[in-house]
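Several structures are given next for inspection.
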Structure P
Amino acid sequence: MTPSKSMQVHVAAEPWEDEDGVRLRDAMRAELAARYDIPDQETEPPTAETVTVFLVARDEAGTAVGCGALQTLDAGTAEVKRMYVAPEARGTGAATAVLRALEEQARARGAATLVLATGDRQPDAIRFYEREGYEPTDGYGPYVGQPMARCFRLRLAAA
């Protein structure tokens, strides 16, 4: 697959425990562990009980190529968690499709602001979020004072 080629993906909610979601999250953890030389950056990783919705992107053949979760922080704020696209699907529009679907889910649940955290060794992710209209913001929650954390926010327009 050519990274600059767009692909049609279908993004839908799936169970957190589904094997494709587990596989994608495991691949994300392995990639981040290699970049940061630590097993998991989060002190309180999301779980089936803490995520509001978990989305999986599938290509035309039904292969799971990306995922993302939404976690409600308070009445007006939701957080993007476990956003990941398989390397072979990067640059195809799959990440944008997942992010837009997460934004729609947040709006539908009454969130006015969407926040997320990535890391300083993920310049590709930083560029992606900035390109998609997310603005750098101060650390929040467990990311306050974390030098590797790069936090972003997006004010959601009403549906």
Structure Q
Amino acid sequence: MEDVESTRDLDIDDLGNRLFFRLYQSANMMHKTGTRALEETRVTTQQWAIIGALARDGVEEGIAVGDLTRFLLVSRQNLTGVLSRLEALGLVERAVSPTDSRSRLIRLTEQGRTLWRNDMRQKIANFYAAALDGFSTTDKIHVIHYFDKLLQNMKRIDPDSGS
């Protein structure tokens, strides 16, 4: 009986391992193929995530770095380096907060907004269409649901995730 239980535990561990390995592989391929999809814009997937976050409705005036790190689930240290590069490229800027003159907010410059609207959005839409080829609407909803569950579980594991 104990051998059956041990085998069952190994099968579960193997499934978990396979799932996380596929997630790891998918993330690596997303970075590689996503960066290639935006090659003409010279924007990496890390920069794309930040520009996309800053292009959302409601953050036109900017967002605090701490809030951006929590939204993207990245460390402040990693975000700072990418923000510096985007700032040097003229795509983002630091602005004084309208509610607290001591605070700085990160926002897209007009050049950054133009890049997002005119160059990035259609390329991203094309990339998504190719990457999700064969996925039905229901498939996409299920994937989102399961990624949300996984993300919530991982946030419970990580006391520093800000959840």
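Taking volume of the Cα convex hull per residue in Å³ as the criterion, the largest value within structures P, Q is that of Q.
Of the structures labelled P, Q, one was used to calculate semi-axes √(5λ) of the Cα gyration tensor in Å, for residues 23-94 alone, giving 21, 15, 12. Name it. Walk me through the numbers on the way to the answer.
Details: P: 21, 18, 10; Q: 21, 15, 12.
This figure was derived from Q.
Structures compared: P, Q; top value of distance in nm of label points 7 Å out along Cα→Cβ at positions 47 and 119, i.e. the largest, recorded for P.
Once mean count of other Cβ atoms within 10 Å over residues 111-118 is computed for every structure in P, Q, the highest value turns out to be that of P. Comparing distance in nm of label points 7 Å out along Cα→Cβ at positions 39 and 87 across structures P, Q, the highest figure comes from Q.
Of structures P, Q, the largest value of mean count of other Cβ atoms within 10 Å over residues 31-38 belongs to Q.
So helix-only ellipticity at 222 nm (-39500 (n - 2.57) for each DSSP H run of 4 or more, over all residues; to 500), computed for just one structure, reads -21000; which one of P, Q is that? It was calculated from structure Q.
The maximum of mean count of other Cβ atoms within 10 Å over residues 79-86 over structures P, Q, that is, the highest value, falls on P. Assuming 3.7 is distance in nm of label points 7 Å out along Cα→Cβ at positions 15 and 71 as calculated from a single structure, say which of P, Q it is. The read-out comes from structure Q.
Taking distance in nm of label points 7 Å out along Cα→Cβ at positions 55 and 103 as the criterion, the top-ranked structure out of P, Q is Q, with the highest value.
Bear in mind that the values in this text are calculations on the coordinates, not laboratory data. Because the structure is predicted, anything quoted here is derived from the model rather than measured. Cβ atoms are built from the backbone, for glycine too; each structure is taken alone.
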